[in-house]
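*Asks:* Structures for review follow.
Nothing in this text is a laboratory measurement; each read-out follows from the coordinates by a stated rule. Keep in mind that this is a model prediction, so the values were computed, not measured. Cβ atoms are built from the backbone, for glycine too; each structure is taken alone.
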Structure P
Amino acid sequence: MKAYAYVDRVGLDALQLVERPDPAAPGPREIVLKLRAAALNYRDLAIAAGTYHVGVCPPLVPLSDGAGEVVAAGSKVTRFRVGDLACPVYLPDWLDGPISPRVARRRLGGPSDGVLQEFMRLSEEEAVRAPHHLAPVEAACLPVTAVTAWRSLYEVGALAPGDSLVVQGAGGLSTAAIQFAAAGGAHVISLVRCGEHQARLRELGAHEVVVSADSADWTARILELSGGLGADAALNVAGGDTLTPMVRALRVGGSVHLAGYAAGTIAALDLFDAIRRAATLHVATAGSRHSFESLVRVMELHSLRPAIARSFDVSEIQEAFACLSKGGHVGKVVLTF
């Protein structure tokens, strides 16, 4: 089978198309997936650059988000049938409950082999059936960013109908958060650097769009849109110097979900602002298989489809990485096999 891998060293210029043995026949409780699509995450760029928080080493098949067709199933498999569309779980050992060192050890795409390969053989417990209305290229967007958004808002947080939520950015995690929050009846305020995608963000569910480039004090604009009280919750995907002003935009008792580091891995926090707001900070940790399955039910109930910015053939993987690195898009950058 074909796969892309870091063979001698980890780095985008070292990614090679290689031949690997086809997977063996599945064991009694195993399935074999023929991968149909994959999606890129910023963690994939960080891994390639050697700046990710988990160390990796070659040989390594990259990418964490993928979807494929079940082409073989063991004799005792009950969760899938041949022909099902399924997604491997990003943290394969995290089935339910709180995160722990044990369940966080294996991560697809680094340090464990990821989805950028023709076939995967895995335990039936390590995959989730994709929403029935999604194509493979859409289902591939879910395992990391969508699950992170869902767990942050509704499992770690308790976003309720009528709550106001600020969502920073327009990438895959941010657009998923907009969709899930709007479907749950929250009032969604999208915060972006430039205004070119306002119409698309409103289509996805944003009720208001605040463009930070248009205002020296975007915090004041968010306070105005939330009746002067501040937002109930916020999703921060940039870190860096954006954390403190986002805390200032909260109501007293509000919360911020930290889910990215686009502006830097060190997030500046003014403790007096945090104290004045009695703010709670949550750090995102992806999600369990149970989180993923809950997300699937909600997506089917509301017929939600992930936002896709651009689609590339897998042979154009370097162009896809360049697109992701450039930024400025709405939704996910995906690969088709």
Structure Q
Amino acid sequence: MKYLYKFILAILLFPVSITFAQDPHFSQFYANPLYLNPAFAGSAICPRLVMNYRNQWPAIPGTYVTYNASYDQYVNNLSGGLGLLVNTDAAGEGTLKTTTISGIYSYNLPLSKKVSLKAGFQASYFQIHLDWDKLTFGDQIHPRFGFIYDTKDTRPSILTKSTADFSAGLLLYSDRIFGGAAFHHLTQPEEGFKSVSKLPMRMTLHAGGIIDLEHHRRRKLEDPYISPNILFMKQQDFEQINYGMYFNKYPFVGGLWFRQDFRNADAFILLVGLQTGVVKIGYSYDVTVSKLSSATGGSHEISFSWQFPCHNKIKRARPIVCPVF
């Protein structure tokens, strides 16, 4: 299975025709807010540190492992938030590694006493490295003894590529409902090693709401609620839709999601989380229901968030009330 995967990866990287890559995705998308939408920078008002880990299809050795970390806070003098996002993705036991560093600014605009609009702008620098020696090709295969020959495919002259990238997003929210749109890779940077391979723009639409289960004049952190949510993502020919619901009973959070495209089912997502006023920890597992279900081992994801206290008084800023996982 390991060699089969490497062979497939080689086919995807070096075809005769043009190829297109896709971004890694996270199941706990609200636990990774800056990766979801740059408009979330500063949305928690006080300084926030977020870390995420995802291991996709662990039954296939060294498939897709993604790490990222972010920091953001609201800044009075800028009327908005600043954020820093670092993301590292490794595919095929490190055969293909991608590292991205992004700086983010979001502008906060109160539209009324209850509704606010945030616009986010993201500038990124990313680097892609290919470990050629870990690749295997079809001409190396002996019908009886497996991979024993040297490949005749030529090594690329450059095995590390670096380039700039730009993204933007919008976020509209009140004290009960929220929705947003994000557009990543607006310039569609070129990342191919042996042929033209532009990174397609990724469009994400997301929306949800908060439904209180106990009615108080002013909602508190401890009040139980449910939160139905939906997310749609499109990148080149890839389309994905997630829909489901969170249930919050402080300090615990549970969630159930279903992910699919418009033709095939993909996975159920099960989530458990623990939150306090400062720390939030979540774990989710993707139960694959597609034809790959018996081979992938699902996907594991862990999120951690630390909410720092505000040291300065914040003016004219409303925190967004949405799920944290």
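*Asks:* Out of P, Q, which has the highest value for Kirkwood radius over Cα pairs in Å?
*Replies:* Greatest value across P, Q: structure Q.
*Asks:* Which structure, out of P, Q, was distance in nm of label points 7 Å out along Cα→Cβ at positions 147 and 163 calculated from, if the result is 2.2?
*Replies:* Matching structure: P.
*Asks:* Same structure, new question: Using distance in nm of label points 7 Å out along Cα→Cβ at positions 59 and 275 as the calculated read-out, with 3.3 as its value, let me know the right label among P, Q.
*Replies:* Comparing all candidates, it corresponds to Q.
*Asks:* Tell me which structure, out of P, Q, gives 1.8 once distance in nm of label points 7 Å out along Cα→Cβ at positions 155 and 179 is calculated.
*Replies:* P
*Asks:* Kindly point out which one of P, Q the value -6500 was derived from, the read-out being helix-only ellipticity at 222 nm (-39500 (n - 2.57) for each DSSP H run of 4 or more, over all residues; to 500).
*Replies:* Here the read-out was taken from P.
*Asks:* Taking mean count of other Cβ atoms within 10 Å over residues 139-146 for each of P, Q, which is largest?
*Replies:* By mean count of other Cβ atoms within 10 Å over residues 139-146, the leading structure of P, Q is P.
*Asks:* For distance in nm of label points 7 Å out along Cα→Cβ at positions 51 and 67, which of P, Q scores largest?
*Replies:* P
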